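J.: For reference, the structures are reproduced in the following blocks.
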Structure P
Amino acid sequence: MEFTVSTDARLDVVDVTNRVAAAVPDNADGTVTVFVEHTTAGVVVNEAESRLLGDMRTVLSELVPDEGWEHDELDGNADSHLRALLLGPSETIPVDGGDLSLGRWQSVLLVECDGPQERTVRVV
């Protein structure tokens, strides 16, 4: 199953937990992998509290400066690729009885590093 996520900013974090949960078959047991089909976005599991989401954007910006990369000579988005490299394109989540087995404060987050964009997220 797949769905599309619209992002609003160059560096954005979108909670996709409910969309991932909706893709899990009823009574399924095992695991589900959430994968973003792009090299400038990532998927993480973390808390979806608004101040923390802002902190995530801040730390990614501070860890990887916007400019000064060789790849920028090609298309100007090396920072986006490098930020996504730190995040990774997927998360694997346990499933029990058709429900995501996430902790109380855990959410599935799409992290956009080169937006605004339309992103395809696969749930398998």
Structure Q
Amino acid sequence: MPDIKAAQDLTEAIPPIAGRVGRPRRRPDAVLADGGYDSAAFRDWLRSKRIEPIIPQRGRKKIIGLGTIRWVVEQAIAHLHQFKRLAVRWERQLDLHHGFTKLAAALICWRRLNQTT
């Protein structure tokens, strides 16, 4: 499956965000992506959903600060991949994989909190 199609499916699969009074939000304000997602069709699709695409265009000046934001996400994925079961993904059932991901996130947070105290 092409990355752009997966990005569209991922954007469509965002669950409602609860917590505030009123109707829960179902879409982000903006999508940050690297140059690999630079496509006029993808940008138009995001705009049709009223989502601002923040994607550097090929052959143009880079977006300053985008790498700093993306580094946080890449670092989080690297932390999760320290658990071999998540890096290889042996589970075929999605609910088991989600459970192990949540357990790994809890362990990472617990270790960080344990270091600071």
Structure R
Amino acid sequence: MEQQERLRKICLDLPETTERLSHGEPAWFVRGKKTFVMFADHHHDDRLGFWCAAPPGVQQELVAEDPGRFFRPPYVGHRGWLGVYLDVEVDWAEVAEIVTDAYRVVAPKSLVQRLGEP
């Protein structure tokens, strides 16, 4: 399964999520309103990846820990969003955790409660 399809499945498995194009790329929304993940297919550079909301401090921690896999995305990086490369060896269990954390940052408490404890 290609990277975009795997990411799509992870995002759409979360409660009340939808997908639509945003800036020419697939993006996933909570209740059709708040973006929590955006696909980045060579959109601003020559890399394949995604951008997502992240809890405070996570972007800095992961980028410092492994800049070959994580980056500060343009436009939303200043808000703490995390960039994740998908053109490297991908740990899909880790991606699922990162996407779920992004969802938890953006989703209303009632939806987050449906996920159970992190």
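J.: Work out which structure the value 14, 51, 32, 3 belongs to, where P(r) over Cα pairs in 10 Å bins from 0, in percent was derived from one of P, Q, R. The partial results should precede the final answer.
T.: Values: P: 14, 44, 30, 11, 2, 0; Q: 11, 29, 36, 22, 3; R: 14, 51, 32, 3.
Computing P(r) over Cα pairs in 10 Å bins from 0, in percent on every structure in P, Q, R gives 14, 51, 32, 3 only for R.
J.: Tell me which of P, Q, R gives -8000 when you compute helix-only ellipticity at 222 nm (-39500 (n - 2.57) for each DSSP H run of 4 or more, over all residues; to 500).
T.: Working through the options, I get structure P.
J.: If relative contact order in percent (Cα under 8 Å, 6 or more apart) is calculated from each of P, Q, R, which structure is the one that comes out at 23?
T.: Details: P: 54; Q: 15; R: 23.
Among P, Q, R, the structure yielding 23 for relative contact order in percent (Cα under 8 Å, 6 or more apart) is R.
Any read-out appearing in this document is the output of simple, stated calculations on the displayed coordinates, not a laboratory observation. These numbers come from a predicted model, not from an experiment.
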